[in-house]
Structure P
Amino acid sequence: MAALMQSAWFWWALALVLFAAEALLPGAFLLWLGFAAAATAVLVMLLPLDPVTQWFLFGVLGLVSVGVGWKLRGRLNRRPRDHATLNRRGAQLLGQVYALESAIVDGRGRLKIGDAFWRAEGEDAAAGMRVRVVAVDGAVLKVEPVEG
């Protein structure tokens, strides 16, 4: 057993086991330890290292690779989302200008956007007047008249 642990084959096998475990139990943690085991295997192939040094090297490489993984994961999570308003139809309408379908009377009216009708709230305005969506409250659009 000691002779096996001194060979690079042990570390290649450990790397494969760690990669397989990551595939079965994803969490992006065992993946980095698998990379550390593979790097240890390469170093054992190049240098004659005793088992204690091999395990120490694996530990250090494991810490470094997990740290790199966390750094990469943090960088990927900070990236802005491409579709921040996806599935939030009301938020997609903010800033858009539309003509009123029906007049706003006593603060309430109606807009037709595409094939859907939306309740509009704002200053009283005549039907057909152009208004800008300034806020969304559920299915109610808060609007203000557009000058000109």
Structure Q
Amino acid sequence: MKSDDKNVKIDGIDKEILRFLMKDARKPILEIARSIGISGAAIHQRLRKLETSGLLSGSKFIINPKVLGYTTMAYIGIYLDKAMSNPMAVKQLEKIPEVLECHYTTGNWSILIKVLCKDNEHLMHVLNKEIQQIEGVSRTETFISLDQQIDRQISI
């Protein structure tokens, strides 16, 4: 692995390690080492360098929200009355647990958020009683996701 000013350059071995871990972050290091043909210590060293470079930012378990009863995924475009309202609106959106992602955007909306709710009634409550009550929000536009077709990371 090498890095220049902004980008990290990874070699073939780094890519193999990352592919194994992207498929299963709990795969034992020694099993990966045997598959690639290098030592477990070398894998640990490379992973430490990849973390230090910022390319890797930890690992996590993925919770299936449907098992907890969350079945309605929606994307909400938020129109703000002034661009100066952006930071204040984002601080308020952070307080709403159903908001999973928040993005500044180009185009008509100031902000695009992804929310996860138990059902449409829950979504309506979050919209009417929480999001639309934020100071600076002039209106919203909501798109309900019927089914996620692609879910992946960038390929290595």
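Values quoted throughout were computed directly from the atomic coordinates according to the rules given, and no laboratory measurement underlies them. Remember, predicted model here, so these are calculated numbers, not experimental data. Cβ atoms are built from the backbone, for glycine too; each structure is taken alone.
Just a few scattered comments:
- Origin of the value -15500, where helix-only ellipticity at 222 nm (-39500 (n - 2.57) for each DSSP H run of 4 or more, over all residues; to 500) was derived from one of P, Q: P
- For the set P, Q, ranking by relative contact order in percent (Cα under 8 Å, 6 or more apart) places Q highest.
- Each of P, Q could give FRET efficiency 1/(1 + (r/R0)^6) of positions 26 and 130 (r between Cβ atoms, R0 = 41 Å, to 0.05), but the derived value 0.20 comes from P.
- Which of P, Q yields 12.1 [mean projected area of the Cα convex hull in nm², calculated]: Q
- Among candidates P, Q, the computation of distance in nm of label points 7 Å out along Cα→Cβ at positions 58 and 106 that gave 7.8 used structure P.
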